1. I have 15.6, 48 for Rg and Dmax of the Cα atoms in Å, for residues 48-143 alone, calculated from one of the structures 1, 2. Which structure is it?
2. Please compute mean count of other Cβ atoms within 10 Å over residues 32-39 for structures 1, 2 and give me the label with the greatest value.
3. Distance in nm of label points 7 Å out along Cα→Cβ at positions 120 and 208 was computed and gave 4.7; which structure, 1, 2, did it come from?
4. Matching task: 46, 37, 37 is the computed value of Cα extents along the principal axes in Å. Pick the structure from 1, 2.
5. A value of -15500 was derived for helix-only ellipticity at 222 nm (-39500 (n - 2.57) for each DSSP H run of 4 or more, over all residues; to 500); which structure in 1, 2 was it taken from?
Structure 1
Amino acid sequence: MEAYVKTEVASGIGTITFFHPAQNSLPGTVLADLRDAILAADHNPDIQVVILQSGGDRTFCAGASFTELASIQDEVRGKEFFMGFANVINAIRSISKIVIGRIQGKAVGGGVGLASAVDFCMATKFASIRLSELAVGIGPFVIGPAVSRKVGLSAFSQMALDAEVWQTAEWAREKGLFAEVHEDIDSLDQAISTLANRLVRSNPTALTQLKRVFWEGTENWDTLLEERATMSGKLVLSDFSKSAIAKFLQPA
């Protein structure tokens, strides 16, 4: 199957699904389409609540596309790639509608960033998480503000430095990333449907104002995340990063 981003609308709920055959990794094209879909949902009068999810029943998101990372040859292209993550996070942050995250499986790097950026996040017990960026010579700079905002600086530091360690879904719930952890996808979907339909019946003005309250103090993120994208775009060109990324791309 080819990569895609699609939006389905039913009963006031807009479900945005992204997919990539490489474990739902995120190349620049998918990131751009995802940002556009989120912004479009905000302007769609038939959508009151947004659900963000990935396709398939295994990995939620493997993070940045290593193939695309390996192709970056200059700082301009490096910044442009990491701005893809910044733009998605800022789109979720800036729209007026509540975004619910559905995390059915493992989340790595940028996938953890997406889970952190949504307003309410639910997962299955299989949704372990890891920030792997340091292992390839960069760091979780762009997604860092979103992750730290949800789990706190201490937990963020732990994940950023223990770049090869998986944290369990229950650990993520205890730290505040996941609001709920469910036994399987069916129970996860039922819980998300219940919440989304409840929110659809709520006062839309109250929800919009709650969204603003939730994100108070992040007004500088357009600038902040761009600065972080510049940092990552430079680091990915280092010999250390080039060598580490090449090793990840080698066949097992």
Structure 2
Amino acid sequence: MRFEDKVVVILGGNAGIGLAAARLFAAEGARLALTGRNAQTLAAAGAETGALIRVADIGDPAQSATVLGEIADAMGPIDVLFCNAGVGGFAPVADVTEAFWDTIHAVNLRGAFFALQQALPLMRDGGAIVVTGSIGSVAAVPGNVAYAAAKAGLRAVVRIVAKEMLPRRIRVNMISPGPTDTEIFKRDAPEAQIAVMRAMLSDVVPIGRMGEAGEVARAALFLASAEASFINGVDLYVDGGCLELR
């Protein structure tokens, strides 16, 4: 019950790592609020976890500001913010268009930054922020240039926000998943293609399999908890050894 009576807000809490984290936070007593773009999956997540839900697209800072204000009005100061919302997208350098680049960065970097900025005045001093990054920001993966650049920028944001929040004792950390079995890599793909992709991704992980959403979520809960009270500004790789054992 590390989060008993703590107000925990998950941006992008309706699927994948965000939903796995929502289940874990709820089980540990958190007063939970979730946001997401998909009203149907968000409603299901809210019903399962007992969370307050608000539909919002993190790519639109005005929507983030509105829902964060509503959550704080309804629940009080935020103790933990888990900024998990994001979108994927792969294209080789020659095929990257301005529209494709802007779509990825509007959510993964610009939207995430302004959501963090808007949440800070609503947070309790001594709180914690966890942001979902990616090992793609470090690994040179062909076809990943737009996504990797956005997540690398977000890593810089996390470090600077952590430094600026030192007077308020708000810790700011990042988790960077490796290949993880979530909806983001399976969306709109046939089952046969998913199986091939899962086998390919498993082959690049030293421990021989993809990660599970719950495994990444547990790392987020650790960084958000008092157990990580002396950890600040880190980028924790949750990747089965992809970066360090290759």
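1. Details: 1: 13.8, 42; 2: 15.6, 48.
Source structure: 2.
2. Values: 1: 19.2; 2: 22.4.
Going through 1, 2 one by one, mean count of other Cβ atoms within 10 Å over residues 32-39 peaks for structure 2.
3. Numbers: 1: 1.9; 2: 4.7.
Structure 2 accounts for this read-out.
4. Numbers: 1: 54, 39, 36; 2: 46, 37, 37.
Going label by label, the one that fits is 2.
5. Values: 1: -15500; 2: -13000.
Going through each structure in turn, the value belongs to 1.
FYI, it's all coordinate maths here, none of it is from the lab. The structure presented is a predicted model; accordingly, all values stated were derived computationally and were not measured. Cβ atoms are built from the backbone, for glycine too; each structure is taken alone.
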